[in-house]
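**Student:** Heads up, there are several structures right after this.
No value in this document is a laboratory result; all are computed from the given coordinates. All figures in this text were calculated on a predicted structure; none of them were measured in a lab. Cβ atoms are built from the backbone, for glycine too; each structure is taken alone.
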Structure P
Amino acid sequence: MSKVYLDNAATTKVRDEVIYAITEVIKKDYGNPSSTHSYGRSSKAIVENSRKEIADLLNVSSSEIIFTSGGTEGDNMILRNCVKNLGIKHIVSSKIEHHAVTHTLDYLSTLDNLKISYVKTLNNGDIDYTDLENILSNSKVKTLVSLMHINNELGNISDIQLISKICKKYHALFHSDTVQSVGHYDLDFNELGLDFFVASAHKFHGPKGVGFAFVKKNTQLGSFITGGMQEKGFRAGTESVHNIYGMSEALKISLNNLSKEKQYVSEIKSYFISKISNEIENIKFNGNSADLSKSTYTLVNVLLPVDKITGGLFMFKLDMKGIACSKGSACQSGSDKGSHVLNEILNKEDNCKISLRFSFSIYNTKDEIDYTVKEIKNLLA
């Protein structure tokens, strides 16, 4: 049985070079970065050099990079502390954000004196920028906009530079979950003009359990985890030195090889779209995921022409064939409410069909795509 990993939007394989770099730090630099002796200073140097490396790659200041455990923590830190410490009284977001944002907003909605508005989502999964401007033009209190760059289910790319300009026009702060784009695109965040964004190392072939948040300089966001003065007081706790170093190495390698690797993965995605379209009748692609000019080159969300089998069972059968992907079915059954993203954009008929997300990396091959499409076709027969 072949083994095919097509769930790279969930997490990616760690590069061999990154594993080596992490291992060397674990073996040689085990001091606590807060300690003042030579072992601690050595570890501290690794942390700060990694911070500068990441900042330089994204064209921001190193003082604006705060190390976290990943995107979810970063989103929580920013959203909660904007309300707690920055006087935000109105948050504007969308119904198709990552759960790190939507669930946090659900909690914040229980607080007094905080309004949450949701911008309209078009049928293709794009954000309605006109509606965003209308909401902000009528907001009379301090406002934060939280809209992701690349949707993790559909792959749709939002124009965060345009959103940033709209926010500045109405004096709103702008936070974006950029987990699916950092490491996959050449992004100049100084030019983009965001106030906050987050990233996770494991999305760009780095280690799990480490990420970073960007907090624009002179923003008094305040501490999220207390108990020490690490990360300039934003986040207490001993830094994971080896993972931070591994993250900086992974980001450096990804961006240094971006042109070649982006072209390769784009070809894999295009081949998948062509192959499955030719082999299987009546399939659809959710959102803009089949359009490489409007979606990320790393994923596609496929609506299959079957409503007799639950998405979970179909995916289980693929798993038994060695194929790993992600369920995107929005048909509710029992406690499974399906995808909140697909619930928002699909009509009732399509909502009860099987949707699967296939996401690609440099480690995938066209032979794997051939095998995957063949097995999907066999299951649909």
Structure Q
Amino acid sequence: MNKLIPLAALLLLAGCSKEKPVDMPSELVDFNASAKVERLWSASVGGSDEVLRLGLGLAVQGDRVYAAGHNGEVVALERASGKAVWRTRTQAPLAGATGVSGELVVVGSSEGDVIALAAADGANRWRVKVKGEILSAPAVGADTVVVRTVDGRLRGLAASDGSQKWETEEQVPRLSLRGTAAPVIARDLVIAGFDSGKVLAVGLADGDTVWETPVSAPTGRTELERLVDIDAGVKVADEDVFVAGFQGRAAMLAIDSGQIWWTRDVSSYRGVDIDTEAMYVAAANGELLALRRRTGVEIWRQDTLKFRRLSAPVAVGDFVAVADYEGYMHWFDKASGAPVARIGGVGGRVSNPLVAVDDVIYVISDNGRISALRATRSSTSN
């Protein structure tokens, strides 16, 4: 039987040994801010006060932001103002983040509900039940919706009515982190990381395996030491796939074959972001790294946020930003890694990826507070 460990419990277990004290979060240090942050708007959706529950990520499409809450509420907001366009109560214990594409918004629940709503007005399109808990955002394509469950299964459902088109399964280790990597649709493939440390690509039309690549191999004597989960969605750009895993490696793979172009030893459970020059990684120990996109060579490493349980980073303009477990947002200079801005008050812990569109970052805290933020260089900065 597979056992799922909440991240907070894992951090406690990792620190409970005679040889190693518990790693305490770094205190925030003062710096000379060279950018200013504008809070454009804030809103809320039904969240959770339970420490061990996963936050629900948001999605942006066109002029709207879509988000969901553990209480079953799904909301569409105007991207410019944060004003609610519609709110729908699904009456389901939602646990998977929001997926959106075209005319559909799709969410998943801890009881295996897959619910598709009309992006225009929130009306119910279809609702089906699958076996297994859904903890990540569905991937929504033109004809197929792909959902991932905690038992290692990927399912392709018809976007028209939710009927199952195909199913594939990857073996799940006895012990894994509580969370699953969201599947990503790229070209005619579905690509996802798994608790085994593998990245799998299957055909979007039929679910047949195209390639699978072990990015990280389990090592160590105990089940805890052998955790190599890939719990965050991959990033795809051009011909390449970028990924990072817990107690494993960051890597760049070829999208057509899964061939590994480069790897670098770094542990991450939150995920990565990329731009034209670099891959940005929030390491499990709270360090933020910038790696050369084509080679994996380290550009810079920022260690002032160690053990602050960072979100996945997001690259926006001249900056790369992360959030932390106390609800602080941090911006760093892309070129040097130097801190440039920081604000608090985004609503507590942030465990889901930040979303950047144009020069604005959209963030949702685990208790359902949604914020739109814009950072710009201060006029007095050099």
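**Student:** FRET efficiency 1/(1 + (r/R0)^6) of positions 136 and 248 (r between Cβ atoms, R0 = 35 Å, to 0.05) was computed and gave 1.00; which structure, P, Q, did it come from?
**Tutor:** Considering all the candidates, the number was obtained from Q.
**Student:** Starting from the value 1.6: which structure in P, Q was distance in nm of label points 7 Å out along Cα→Cβ at positions 216 and 264 calculated from? Don't skip to the answer; put the middle values down first.
**Tutor:** Values: P: 3.7; Q: 1.6.
It must be structure Q, since only it matches.
**Student:** Mean count of other Cβ atoms within 10 Å over residues 24-31 computed as 14.6: which structure among P, Q? Please report the intermediate quantities before stating the final value.
**Tutor:** Numbers: P: 14.6; Q: 11.1.
Among P, Q, the structure yielding 14.6 for mean count of other Cβ atoms within 10 Å over residues 24-31 is P.
**Student:** Work out which structure the value -12500 belongs to, where helix-only ellipticity at 222 nm (-39500 (n - 2.57) for each DSSP H run of 4 or more, over all residues; to 500) was derived from one of P, Q.
**Tutor:** Working: P: -12500; Q: -500.
Answer by label: P.
**Student:** Hey, P(r) over Cα pairs in 10 Å bins from 0, in percent derived from one of P, Q reads 5, 23, 30, 25, 14, 3, 0; which structure?
**Tutor:** Source structure: P.
**Student:** Something else now. A value of 14 was derived for relative contact order in percent (Cα under 8 Å, 6 or more apart); which structure in P, Q was it taken from? Could the numbers behind the result be given before it?
**Tutor:** Details: P: 22; Q: 14.
So the calculation was done on Q.
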